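Below are structures written as structure tokens.
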Structure P
Amino acid sequence: MYKFLAVCGFGVGSSLVLKMSIEKAAKERGVECEVENMDLSSAKGTNADAVFTSQELGDELKTATKSPVYPIQRYMDKEEVGQALDDFLG
């Protein structure tokens with residue numbers, strides 16, 4: 001089972017929307033995962049298989065975590081989130 005993070009500045013609101021999109025995209029692909037939404041500073045200290053976040057926070061997270069970081073522009077766009085998930089799954 002994979003562990004994914006949905007990250008936004010404060011860990012509420014947009015990261016919750018992103019979390020739901022990741023869960024939907026994963027379910028469509030038959031991928032078992034646990035998705036946590038959290039704020040930027042918490043994400044820096046959390047181990048995960050992959051991190052999904054905004055373009056703005058992506059660069060900061062790439063230097064602060066060992067996990068692959070996938071910037072998402074439209075959190076509600078299941079296609080864009082699904083593409084990032086496909087990239088992760090390789």
Structure Q
Amino acid sequence: MNAEQALDIARETIFVLLIVASPIMLIGLAVGLTVAIFQALTQIQEVTLTFVPKIIVVFLSMLVLLPFMLNQLEGLMETVADRIIAGGG
């Protein structure tokens with residue numbers, strides 16, 4: 001395996017990482033903004049109010065998105081395994 005092939009695998013890996021992580025990060029961002037707006041409107045400055053809803057929603061979204069994430073990671077692994085079997089070509 002030469003440097004170009006290693007960079008191709010690294011590029012694909014980073015792309016898959018972004019595809020897998022982005023939905024959960026965006027969901028966490030949306031919940032955080034919603035809670036922040038709620039806190040600003042009601043002037044409730046409870047610290048746990050920011051973390052508990054985010055943790056619950058991110059956990060539930062991971063359960064829902066797990067099949068999608070697994071398919072993406074399986075596709076990456078199949079690509080890498082095919083390159084290894086083919087001799088890096």
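No value in this document is a laboratory result; all are computed from the given coordinates. Since the model is a prediction, treat every value here as computed from it, not as a measurement. Cβ atoms are built from the backbone, for glycine too; each structure is taken alone.
Which one of P, Q has log10 I(q)/I(0) by the Debye sum over Cα atoms at q = 0.10, 0.20, 0.24, 0.25 Å⁻¹, as calculated from the coordinates, equal to -0.43, -0.91, -1.10, -1.14? The structure behind it is Q. Which of P, Q yields -32500 for helix-only ellipticity at 222 nm (-39500 (n - 2.57) for each DSSP H run of 4 or more, over all residues; to 500), as computed? Here the read-out was taken from Q. Of structures P, Q, which gives 1.6 when distance in nm of label points 7 Å out along Cα→Cβ at positions 49 and 81 is computed from the coordinates? Structure P accounts for this read-out. When FRET efficiency 1/(1 + (r/R0)^6) of positions 9 and 41 (r between Cβ atoms, R0 = 30 Å, to 0.05) is calculated for each of the structures P, Q, the largest result comes from P. Once relative contact order in percent (Cα under 8 Å, 6 or more apart) is computed for every structure in P, Q, the highest value turns out to be that of Q.
To test your reading of the models, identify which of P, Q gives 20.1 for mean count of other Cβ atoms within 10 Å over residues 17-24 when calculated. Could you put the intermediate results ahead of the total?
Details: P: 20.1; Q: 13.5.
It must be structure P, since only it matches.
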